[in-house]
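Laboratory data are not the source of any read-out in this text; all were calculated from the coordinates shown. Since we're looking at a predicted model, the values are computed, not measured. Cβ atoms are built from the backbone, for glycine too; each structure is taken alone.
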Structure 1
Amino acid sequence: MADVRELHRLLLELDDQLVSCMRCGMCQAVCPLYAETGREALVARGKIALLEHLAHEMIKDPVGVKDKVETCLLCGACAANCPSGVKVLDIFLKARAILAGYLGLPPFKKLIFRGLLVRPGLFNALLSLGSKFQGLFTKPVSEMLGSSCARFSSEALGDRHFPALAGEALHKAVPRLDEPRKPGGLKVAFFPGCMVDKVFPRVGRAVLKVLAHHGVAVFLPDGQACCGIPALSSGDRQSFDKLVDLNLERFGGGDFDYLVTPCATCTSTIKKFWPGLAGGNDPAKREALDKLAAKTLDINAFLVDVVKVQGTGAPGAHDRKVTIHDPCHLKKSLGVAAQPRAVVRLNPNVDLVEMAEADVCCGCGGSFTLLHYDLAGKIGKKKRDNIVASGAQTVATGCPACMLQITDMLSKSGDQVAVRHPVELYAETLD
């Protein structure tokens, strides 16, 4: 259980932020959970009304309050559509931290976050071991999507279709890099993120290939840790702070112009939540996190806005139609939408076709899909239907979590639609 003084401080901060909500209901129109369930209590406005009496409600029914607050995708649609600029995600994350502090973390989350996630070496070793023996418990389903399902009935995996752990994680193939900067050239720090490192290392290799092609030097320190969003979204501020500190040790003193990542969630977390929620009362740490956040860019934004990438102009075969899903943490949180499309268009062999509701949440929401898989699946099915209706043979998205969710939805429907990162489509055109 958290320190009472810390709970009191968070409650005061929460009260200060709640007063800015005008109860206008604009969040209702864009909330994917409301669209699916019609329940006002799941909308940001409903949750904020509940949180105004959080101290009282925690005593009366802490588990009920926790369930309502955690039934949220953290997609940020409400915040992006709020005329008052309410920092909805900050409010919900603080509320989760307060509730976790009051109730304590469930044992399995303590094990995962405080026993494994904050120990990158152990975490990497266990997942590397898991990749070698996963075939005992999973079986391939779709060669096109690279998806698998459980061999046996499993409460944890259910009837999900998922990409298997990579045979070789990115950090094994490329343990570290510190390339010299070319005269007058750029140097970037590369933060692959857990999903790219362990499930989609091909995305990390594509990023490195593209950066090398454009003469961008790379700083890739070993011992990188998770960005911390799984712990933060579960209310575990202790593990979140520890993970931020671990990464700050790796990147804080590096000589680079930008920090780039191919993960929309990592980008948003580093830019917004590291400086906003992890700085504490340490001015030096807050300054370091502010500087790092200011340098952080999504890889698509870096290529388009900084490197100014351009196509060859050579005519292509146009033998594939590609559609794009906008990750919530990329478009809604960071305003990055045109850049992934520009990167896809660098491949002269594809035609970019827009799907309906490209920027509507796919239903993943990180841990949301683990806790509320049926609801996540209903939202994801709509995304799958829009992808298929576009006629595209490939769907591209800049978020590995979205890649997981979309793969699941397409694979379970038997669709022959590939799931790729925009940078992969560009990298395949380079020598």
Structure 2
Amino acid sequence: MKIKTKKNASVTKLAKKLLAIDDQLTGCMHCGLCQAVCPVYGVTLKETDVSRGKIVLLENLAYEILKDIDGLSERLDRCLLCGSCQTNCPSGVNTIEIFLHARRLITEYKGLNRIKKIVFRFILPHPKLMSFFVAVSGQVQRIFRRKANENMGTFEFPILRPFVGKRHFQPLETKSFSAKYGKINTSTGKSGIKVAFFPGCVPDKLFVRVSQAAMKIFDKHGVGVFMPDNLVCCGIPNLVSGDYVSFKRLVKKNLDLFKETEFDYLVSPCATCVSSIKENWFRFKNDFTADEQMLIEKIHYRIMDITEFLVDVLNVDFKVSESKINMRRVTYHDSCHLKKTLGVFTQPRKILKNLSGLEFAEMPEADRCCGSGGSFTLTQHKLANKIGQRKRNNIVSVNPDIVATACPACMLQLMDMLSQNGDNVEVKHVVELYAENMAD
């Protein structure tokens, strides 16, 4: 009986905390326009999977009408946080902020599961430990991997099926980008610009070639580069899982490193990192010290996606080929974080349309979510696959040789879906294609 009383008191406390965002919750008119753009609802057709339905559940909990906290938590997890509903909401409801806040409160109430606690609090804050795992995994992968798609060079790892399903991956790197390069601090060249470079976890640990392409581009255009040693994750996996404690810890670690050197822009090839640093660090800046707040504000106005930096800052003069011989067809997938959160979508297209040897073809629903959502592909694998299948169909409908994007997480999902379908389409980051086409 005593345990039950404590639990009820905890629910009441949780409900009172949710009332802090009551104004945001009541801003929803329940019009249902979010149904048309929600990728999860597009698969399940369940009201509780669309933003309107989730907001109703949160309202019920705020007034203690709802007692099924576990059920609410499960529904909140069935959200990609892609921002499609927020972008199309006629009332301007900030659904992402609502769901982040709600996940944080529910995690405080329920606690983290053991695996997430280990990853978020003991592995992500220690980049050298992460690099060690990458090195070991890269060496032993041959024992466990099995060829999946010969044309795309992808593999499946049967031993990981309980965690990732039958996903197809590219071979793991044996050394991360940061382990290869260490601390970088190059002088400013002809551009007169110095950037702080934030590769992000996936371009650092998996798609090392993307980070290397970025370095080649900076060198070509005389851009000075500062990359501190021991950068850690931007914190987005922690935040979307409701673990605000470890999110704040990661932000603080990165802020300490960025204090070392002055820079004009903070640039990343990871759309998710750019979105998280620009929006989420700034969203929670009041929880940091005065000095940290000043640096967060500075970064907020200086962080850019690398395609945005190339087009809007460097004003790159692309060499357009007149020849139509041996042209390769390329299409482009809009990352949700890049287009819907940051409003960057013309810049990557301008690059692709002006690269020699490439013919650009716009796919249908280019800005519809691919189903990645970071850890969503792990926790909601079947849903992610169904959403990803629609994206795959749109890609192959324009018969491309290459599908490009500016988000490494999307690259993982696109590669997986195309490989599972037996397609022969290369998945490339936009900066890879530009680096390959740069005139010497």
Structure 3
Amino acid sequence: MTQHRNQLAPEATTQHGLSSSVRQTRRKVIAASFIGNFVEWFDYAAYGYLAVTIAAVFFPGDDPQAGLLMAFGVFAISFLVRPVGGFIWGHLGDKIGRRTALSWSILLMTGATFCIALLPGYAVLGVGAPLLLLALRLVQGFSAAGEYAGASAFLVEYAPPNRRGLYAAVVPASTATGLLAGSLMAAALTGLLSTEALESWGWRLPFLLAAPLGLIGRYIRTKLEDSPAFVEASHSSTPEGSPVGSLLKNHWRQLLQASGAVLLNAVGFYVILSYMPTYLSEELGLDAARSYLATTIALLTYIGFIFLTGMLSDRLGRKRVLISASILFVIFTVPAFMFLESGGFALIVMVQILLGAMLALNDGTLPSFLAEMFPTKIRYSGFAVSFNVSNALFGGTAPFVATLLISSTQNLLAPGWYLMAAAVISLIAVATSVETSRKPLD
């Protein structure tokens, strides 16, 4: 496409010369993107999977479900700042560089997560404890707004043209790996510690791990260079005055389509991969350790599905795969929740694997699809704003909405109907979009 970008394509390099340097750079980009996103979602997993314990520590009372709603309410409120973070990180990433924005976002996330581990509970600080928890969750939500979008844009801009889907799939794969690690740790803590020990100090351990992991991720990122695509765009004769302004003025249609496409991912991700252990234990009465085990098994298969989906989207195109995901959710979500309600442990695991495979069709394709929808000068902004608006309105609120719907309707299938509605909206958004996998980055 351009001289800079062609230097990154394997076809334009020699077997033993520049191609070796290019491969090494790409490996560093993949590692930096993976670690940063892993840290972010390990924290989110720890909060989601230990929600019952966190509710007891920060929202004690006679009604456990009310405390759980409060814990998920804090989880949801922290997402309200993500659109603000999307605008700010998107602007920074498009103006001063992907590397700088990603380095600062992981530093903020790491600091806030570590501070959560040090918080006193309600028994010590009273109402101040949940208020401090909320404040730190807001910092996390703000910093997380730049992570997923920036890492995806970075990977797409460094990837060979015919493998952008596979490279971008590293981001959701690292997300799932973070959830898997969080699930394993939650299962271990729940199985090994008494309720008293878990509420006293055990729940803090996952948050303490953020410090070393986050600092490693930041170190790797500071050693990277910005992508040639961004460097070339930033030195063009017509620099973008305000990336966000240009996005809202000239690319509002793509922004709406992207936000709609994210909706299924936002609701599906938090219902299937984060809320599910709580649903299985609190609503269906499954033993907590077995709930974590079922989710862990499903996550193991999910990571493999993600990379297969990335490769599939490179072959078949982004739209076909995303549309297929939406149709499958419309048809099978409610029946799947029926099987969860009536099945034994083996059937529950199979249903979770099926739901995970369906979600992977969306999750493994979405990062490349969103990054390719917007030109280089506003790519970070377009991705960050669309992704975070949908996640703020529908993703972070999904566990809260699911719990509230069950409480108000007394219908255990309510999360399934909610997922199905999200799939319909995403189907419409993707169907009206253009195919992005075959076009060069501009």
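Numbers below:
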| item | result |
| --- | --- |
| Among 1, 2, 3, structure where Rg and Dmax of the Cα atoms in Å, for residues 48-231 alone as derived comes to 18.2, 58 | 3 |
| Per distance in nm of label points 7 Å out along Cα→Cβ at positions 40 and 112, the highest-valued of structures 1, 2, 3 | 1 |
